[in-house]
Structure P
Amino acid sequence: MKGIVINADLVARCGLYCGACKAYLQAKCPGCRENAKATWCKVRACCIEKNIETCAACDECSDPRTCGKFNNVISRLFGLVFRSDRAACIDQIRRVGVEGHARNMAESGRHSIKR
């Protein structure tokens, strides 16, 4: 099993930190950015299309909660099941940058900010 490390490349486009995700740590997933099979992820597709690193860099929606791609049925269900607040992750990225977010999440050992 991998250990949790600080790595900005492991910040998913939606703000989750793959570096502390159980599937990533058990080598069952390459992380959201590298997971070419994640074609179902509207956030990933949108960020790739806009050529932005995360939703924090989006100039169309200042609040990701108002974005239909970010705040869709699947993401709301995911947030409920895992008690995660991806919008808070995006807010943190805007405040401290992707590197700072990766550091905060790795040091806390969490893949998301809790609701």
Structure Q
Amino acid sequence: MSSFFDNYLNIKKIRQSKRDYRAQMARAEALPEDYRYVFKQIQKHMWMFASGSGYDMLEIHYGLLDLFESGAASGKPVLEVTGNDVAAFCDELMRNATTYTEDWRKKLNRDIAKKLGEGR
């Protein structure tokens, strides 16, 4: 139960994450227009699948910003950084994140095992 309070009701952590998020969004706003657009689209897509506190998504976004800032500084087009299949790029970014799809998979397997019995 203490991990619940540490992750969801820790006021200091909530305030710090809000400051971090605002700083992250300021970095995103400083990106060139095409990078900024793709970042926001990726962000919107990824948050649809976020589960739990979302702190792991923030970490992914920090890495994405680093990658985009580096790509922009090198003069690369944004799709050269992500590839043309941006959805697949997102899937790869989220591979280690806690997502609702992971929760839905676990629930599906748990419900079937419960109904059919695990030893059948």
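Taken together, the values in this text are just the output of simple stated rules run on the coordinates, not laboratory data. Keep in mind the model is a prediction, meaning the values are calculated, not measured. Cβ atoms are built from the backbone, for glycine too; each structure is taken alone.
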- Message: Going by distance in nm of label points 7 Å out along Cα→Cβ at positions 58 and 74, which of structures P, Q comes out largest?
- Response: Q
- For helix-only ellipticity at 222 nm (-39500 (n - 2.57) for each DSSP H run of 4 or more, over all residues; to 500), the calculated result is -12500, so let me know which of P, Q that is. P
- Message: To test your reading of the models, identify which of P, Q gives 2.9 for distance in nm of label points 7 Å out along Cα→Cβ at positions 82 and 106 when calculated.
- Response: Q
- Item | log10 I(q)/I(0) by the Debye sum over Cα atoms at q = 0.11 Å⁻¹ derived as -0.49 - corresponding label from P, Q | Q
- Query: Can you tell which of P, Q yields 4.0 when distance in nm of label points 7 Å out along Cα→Cβ at positions 10 and 34 is derived from it?
  - Reply: Q
- Comparison of P, Q by relative contact order in percent (Cα under 8 Å, 6 or more apart) - largest value held by: P
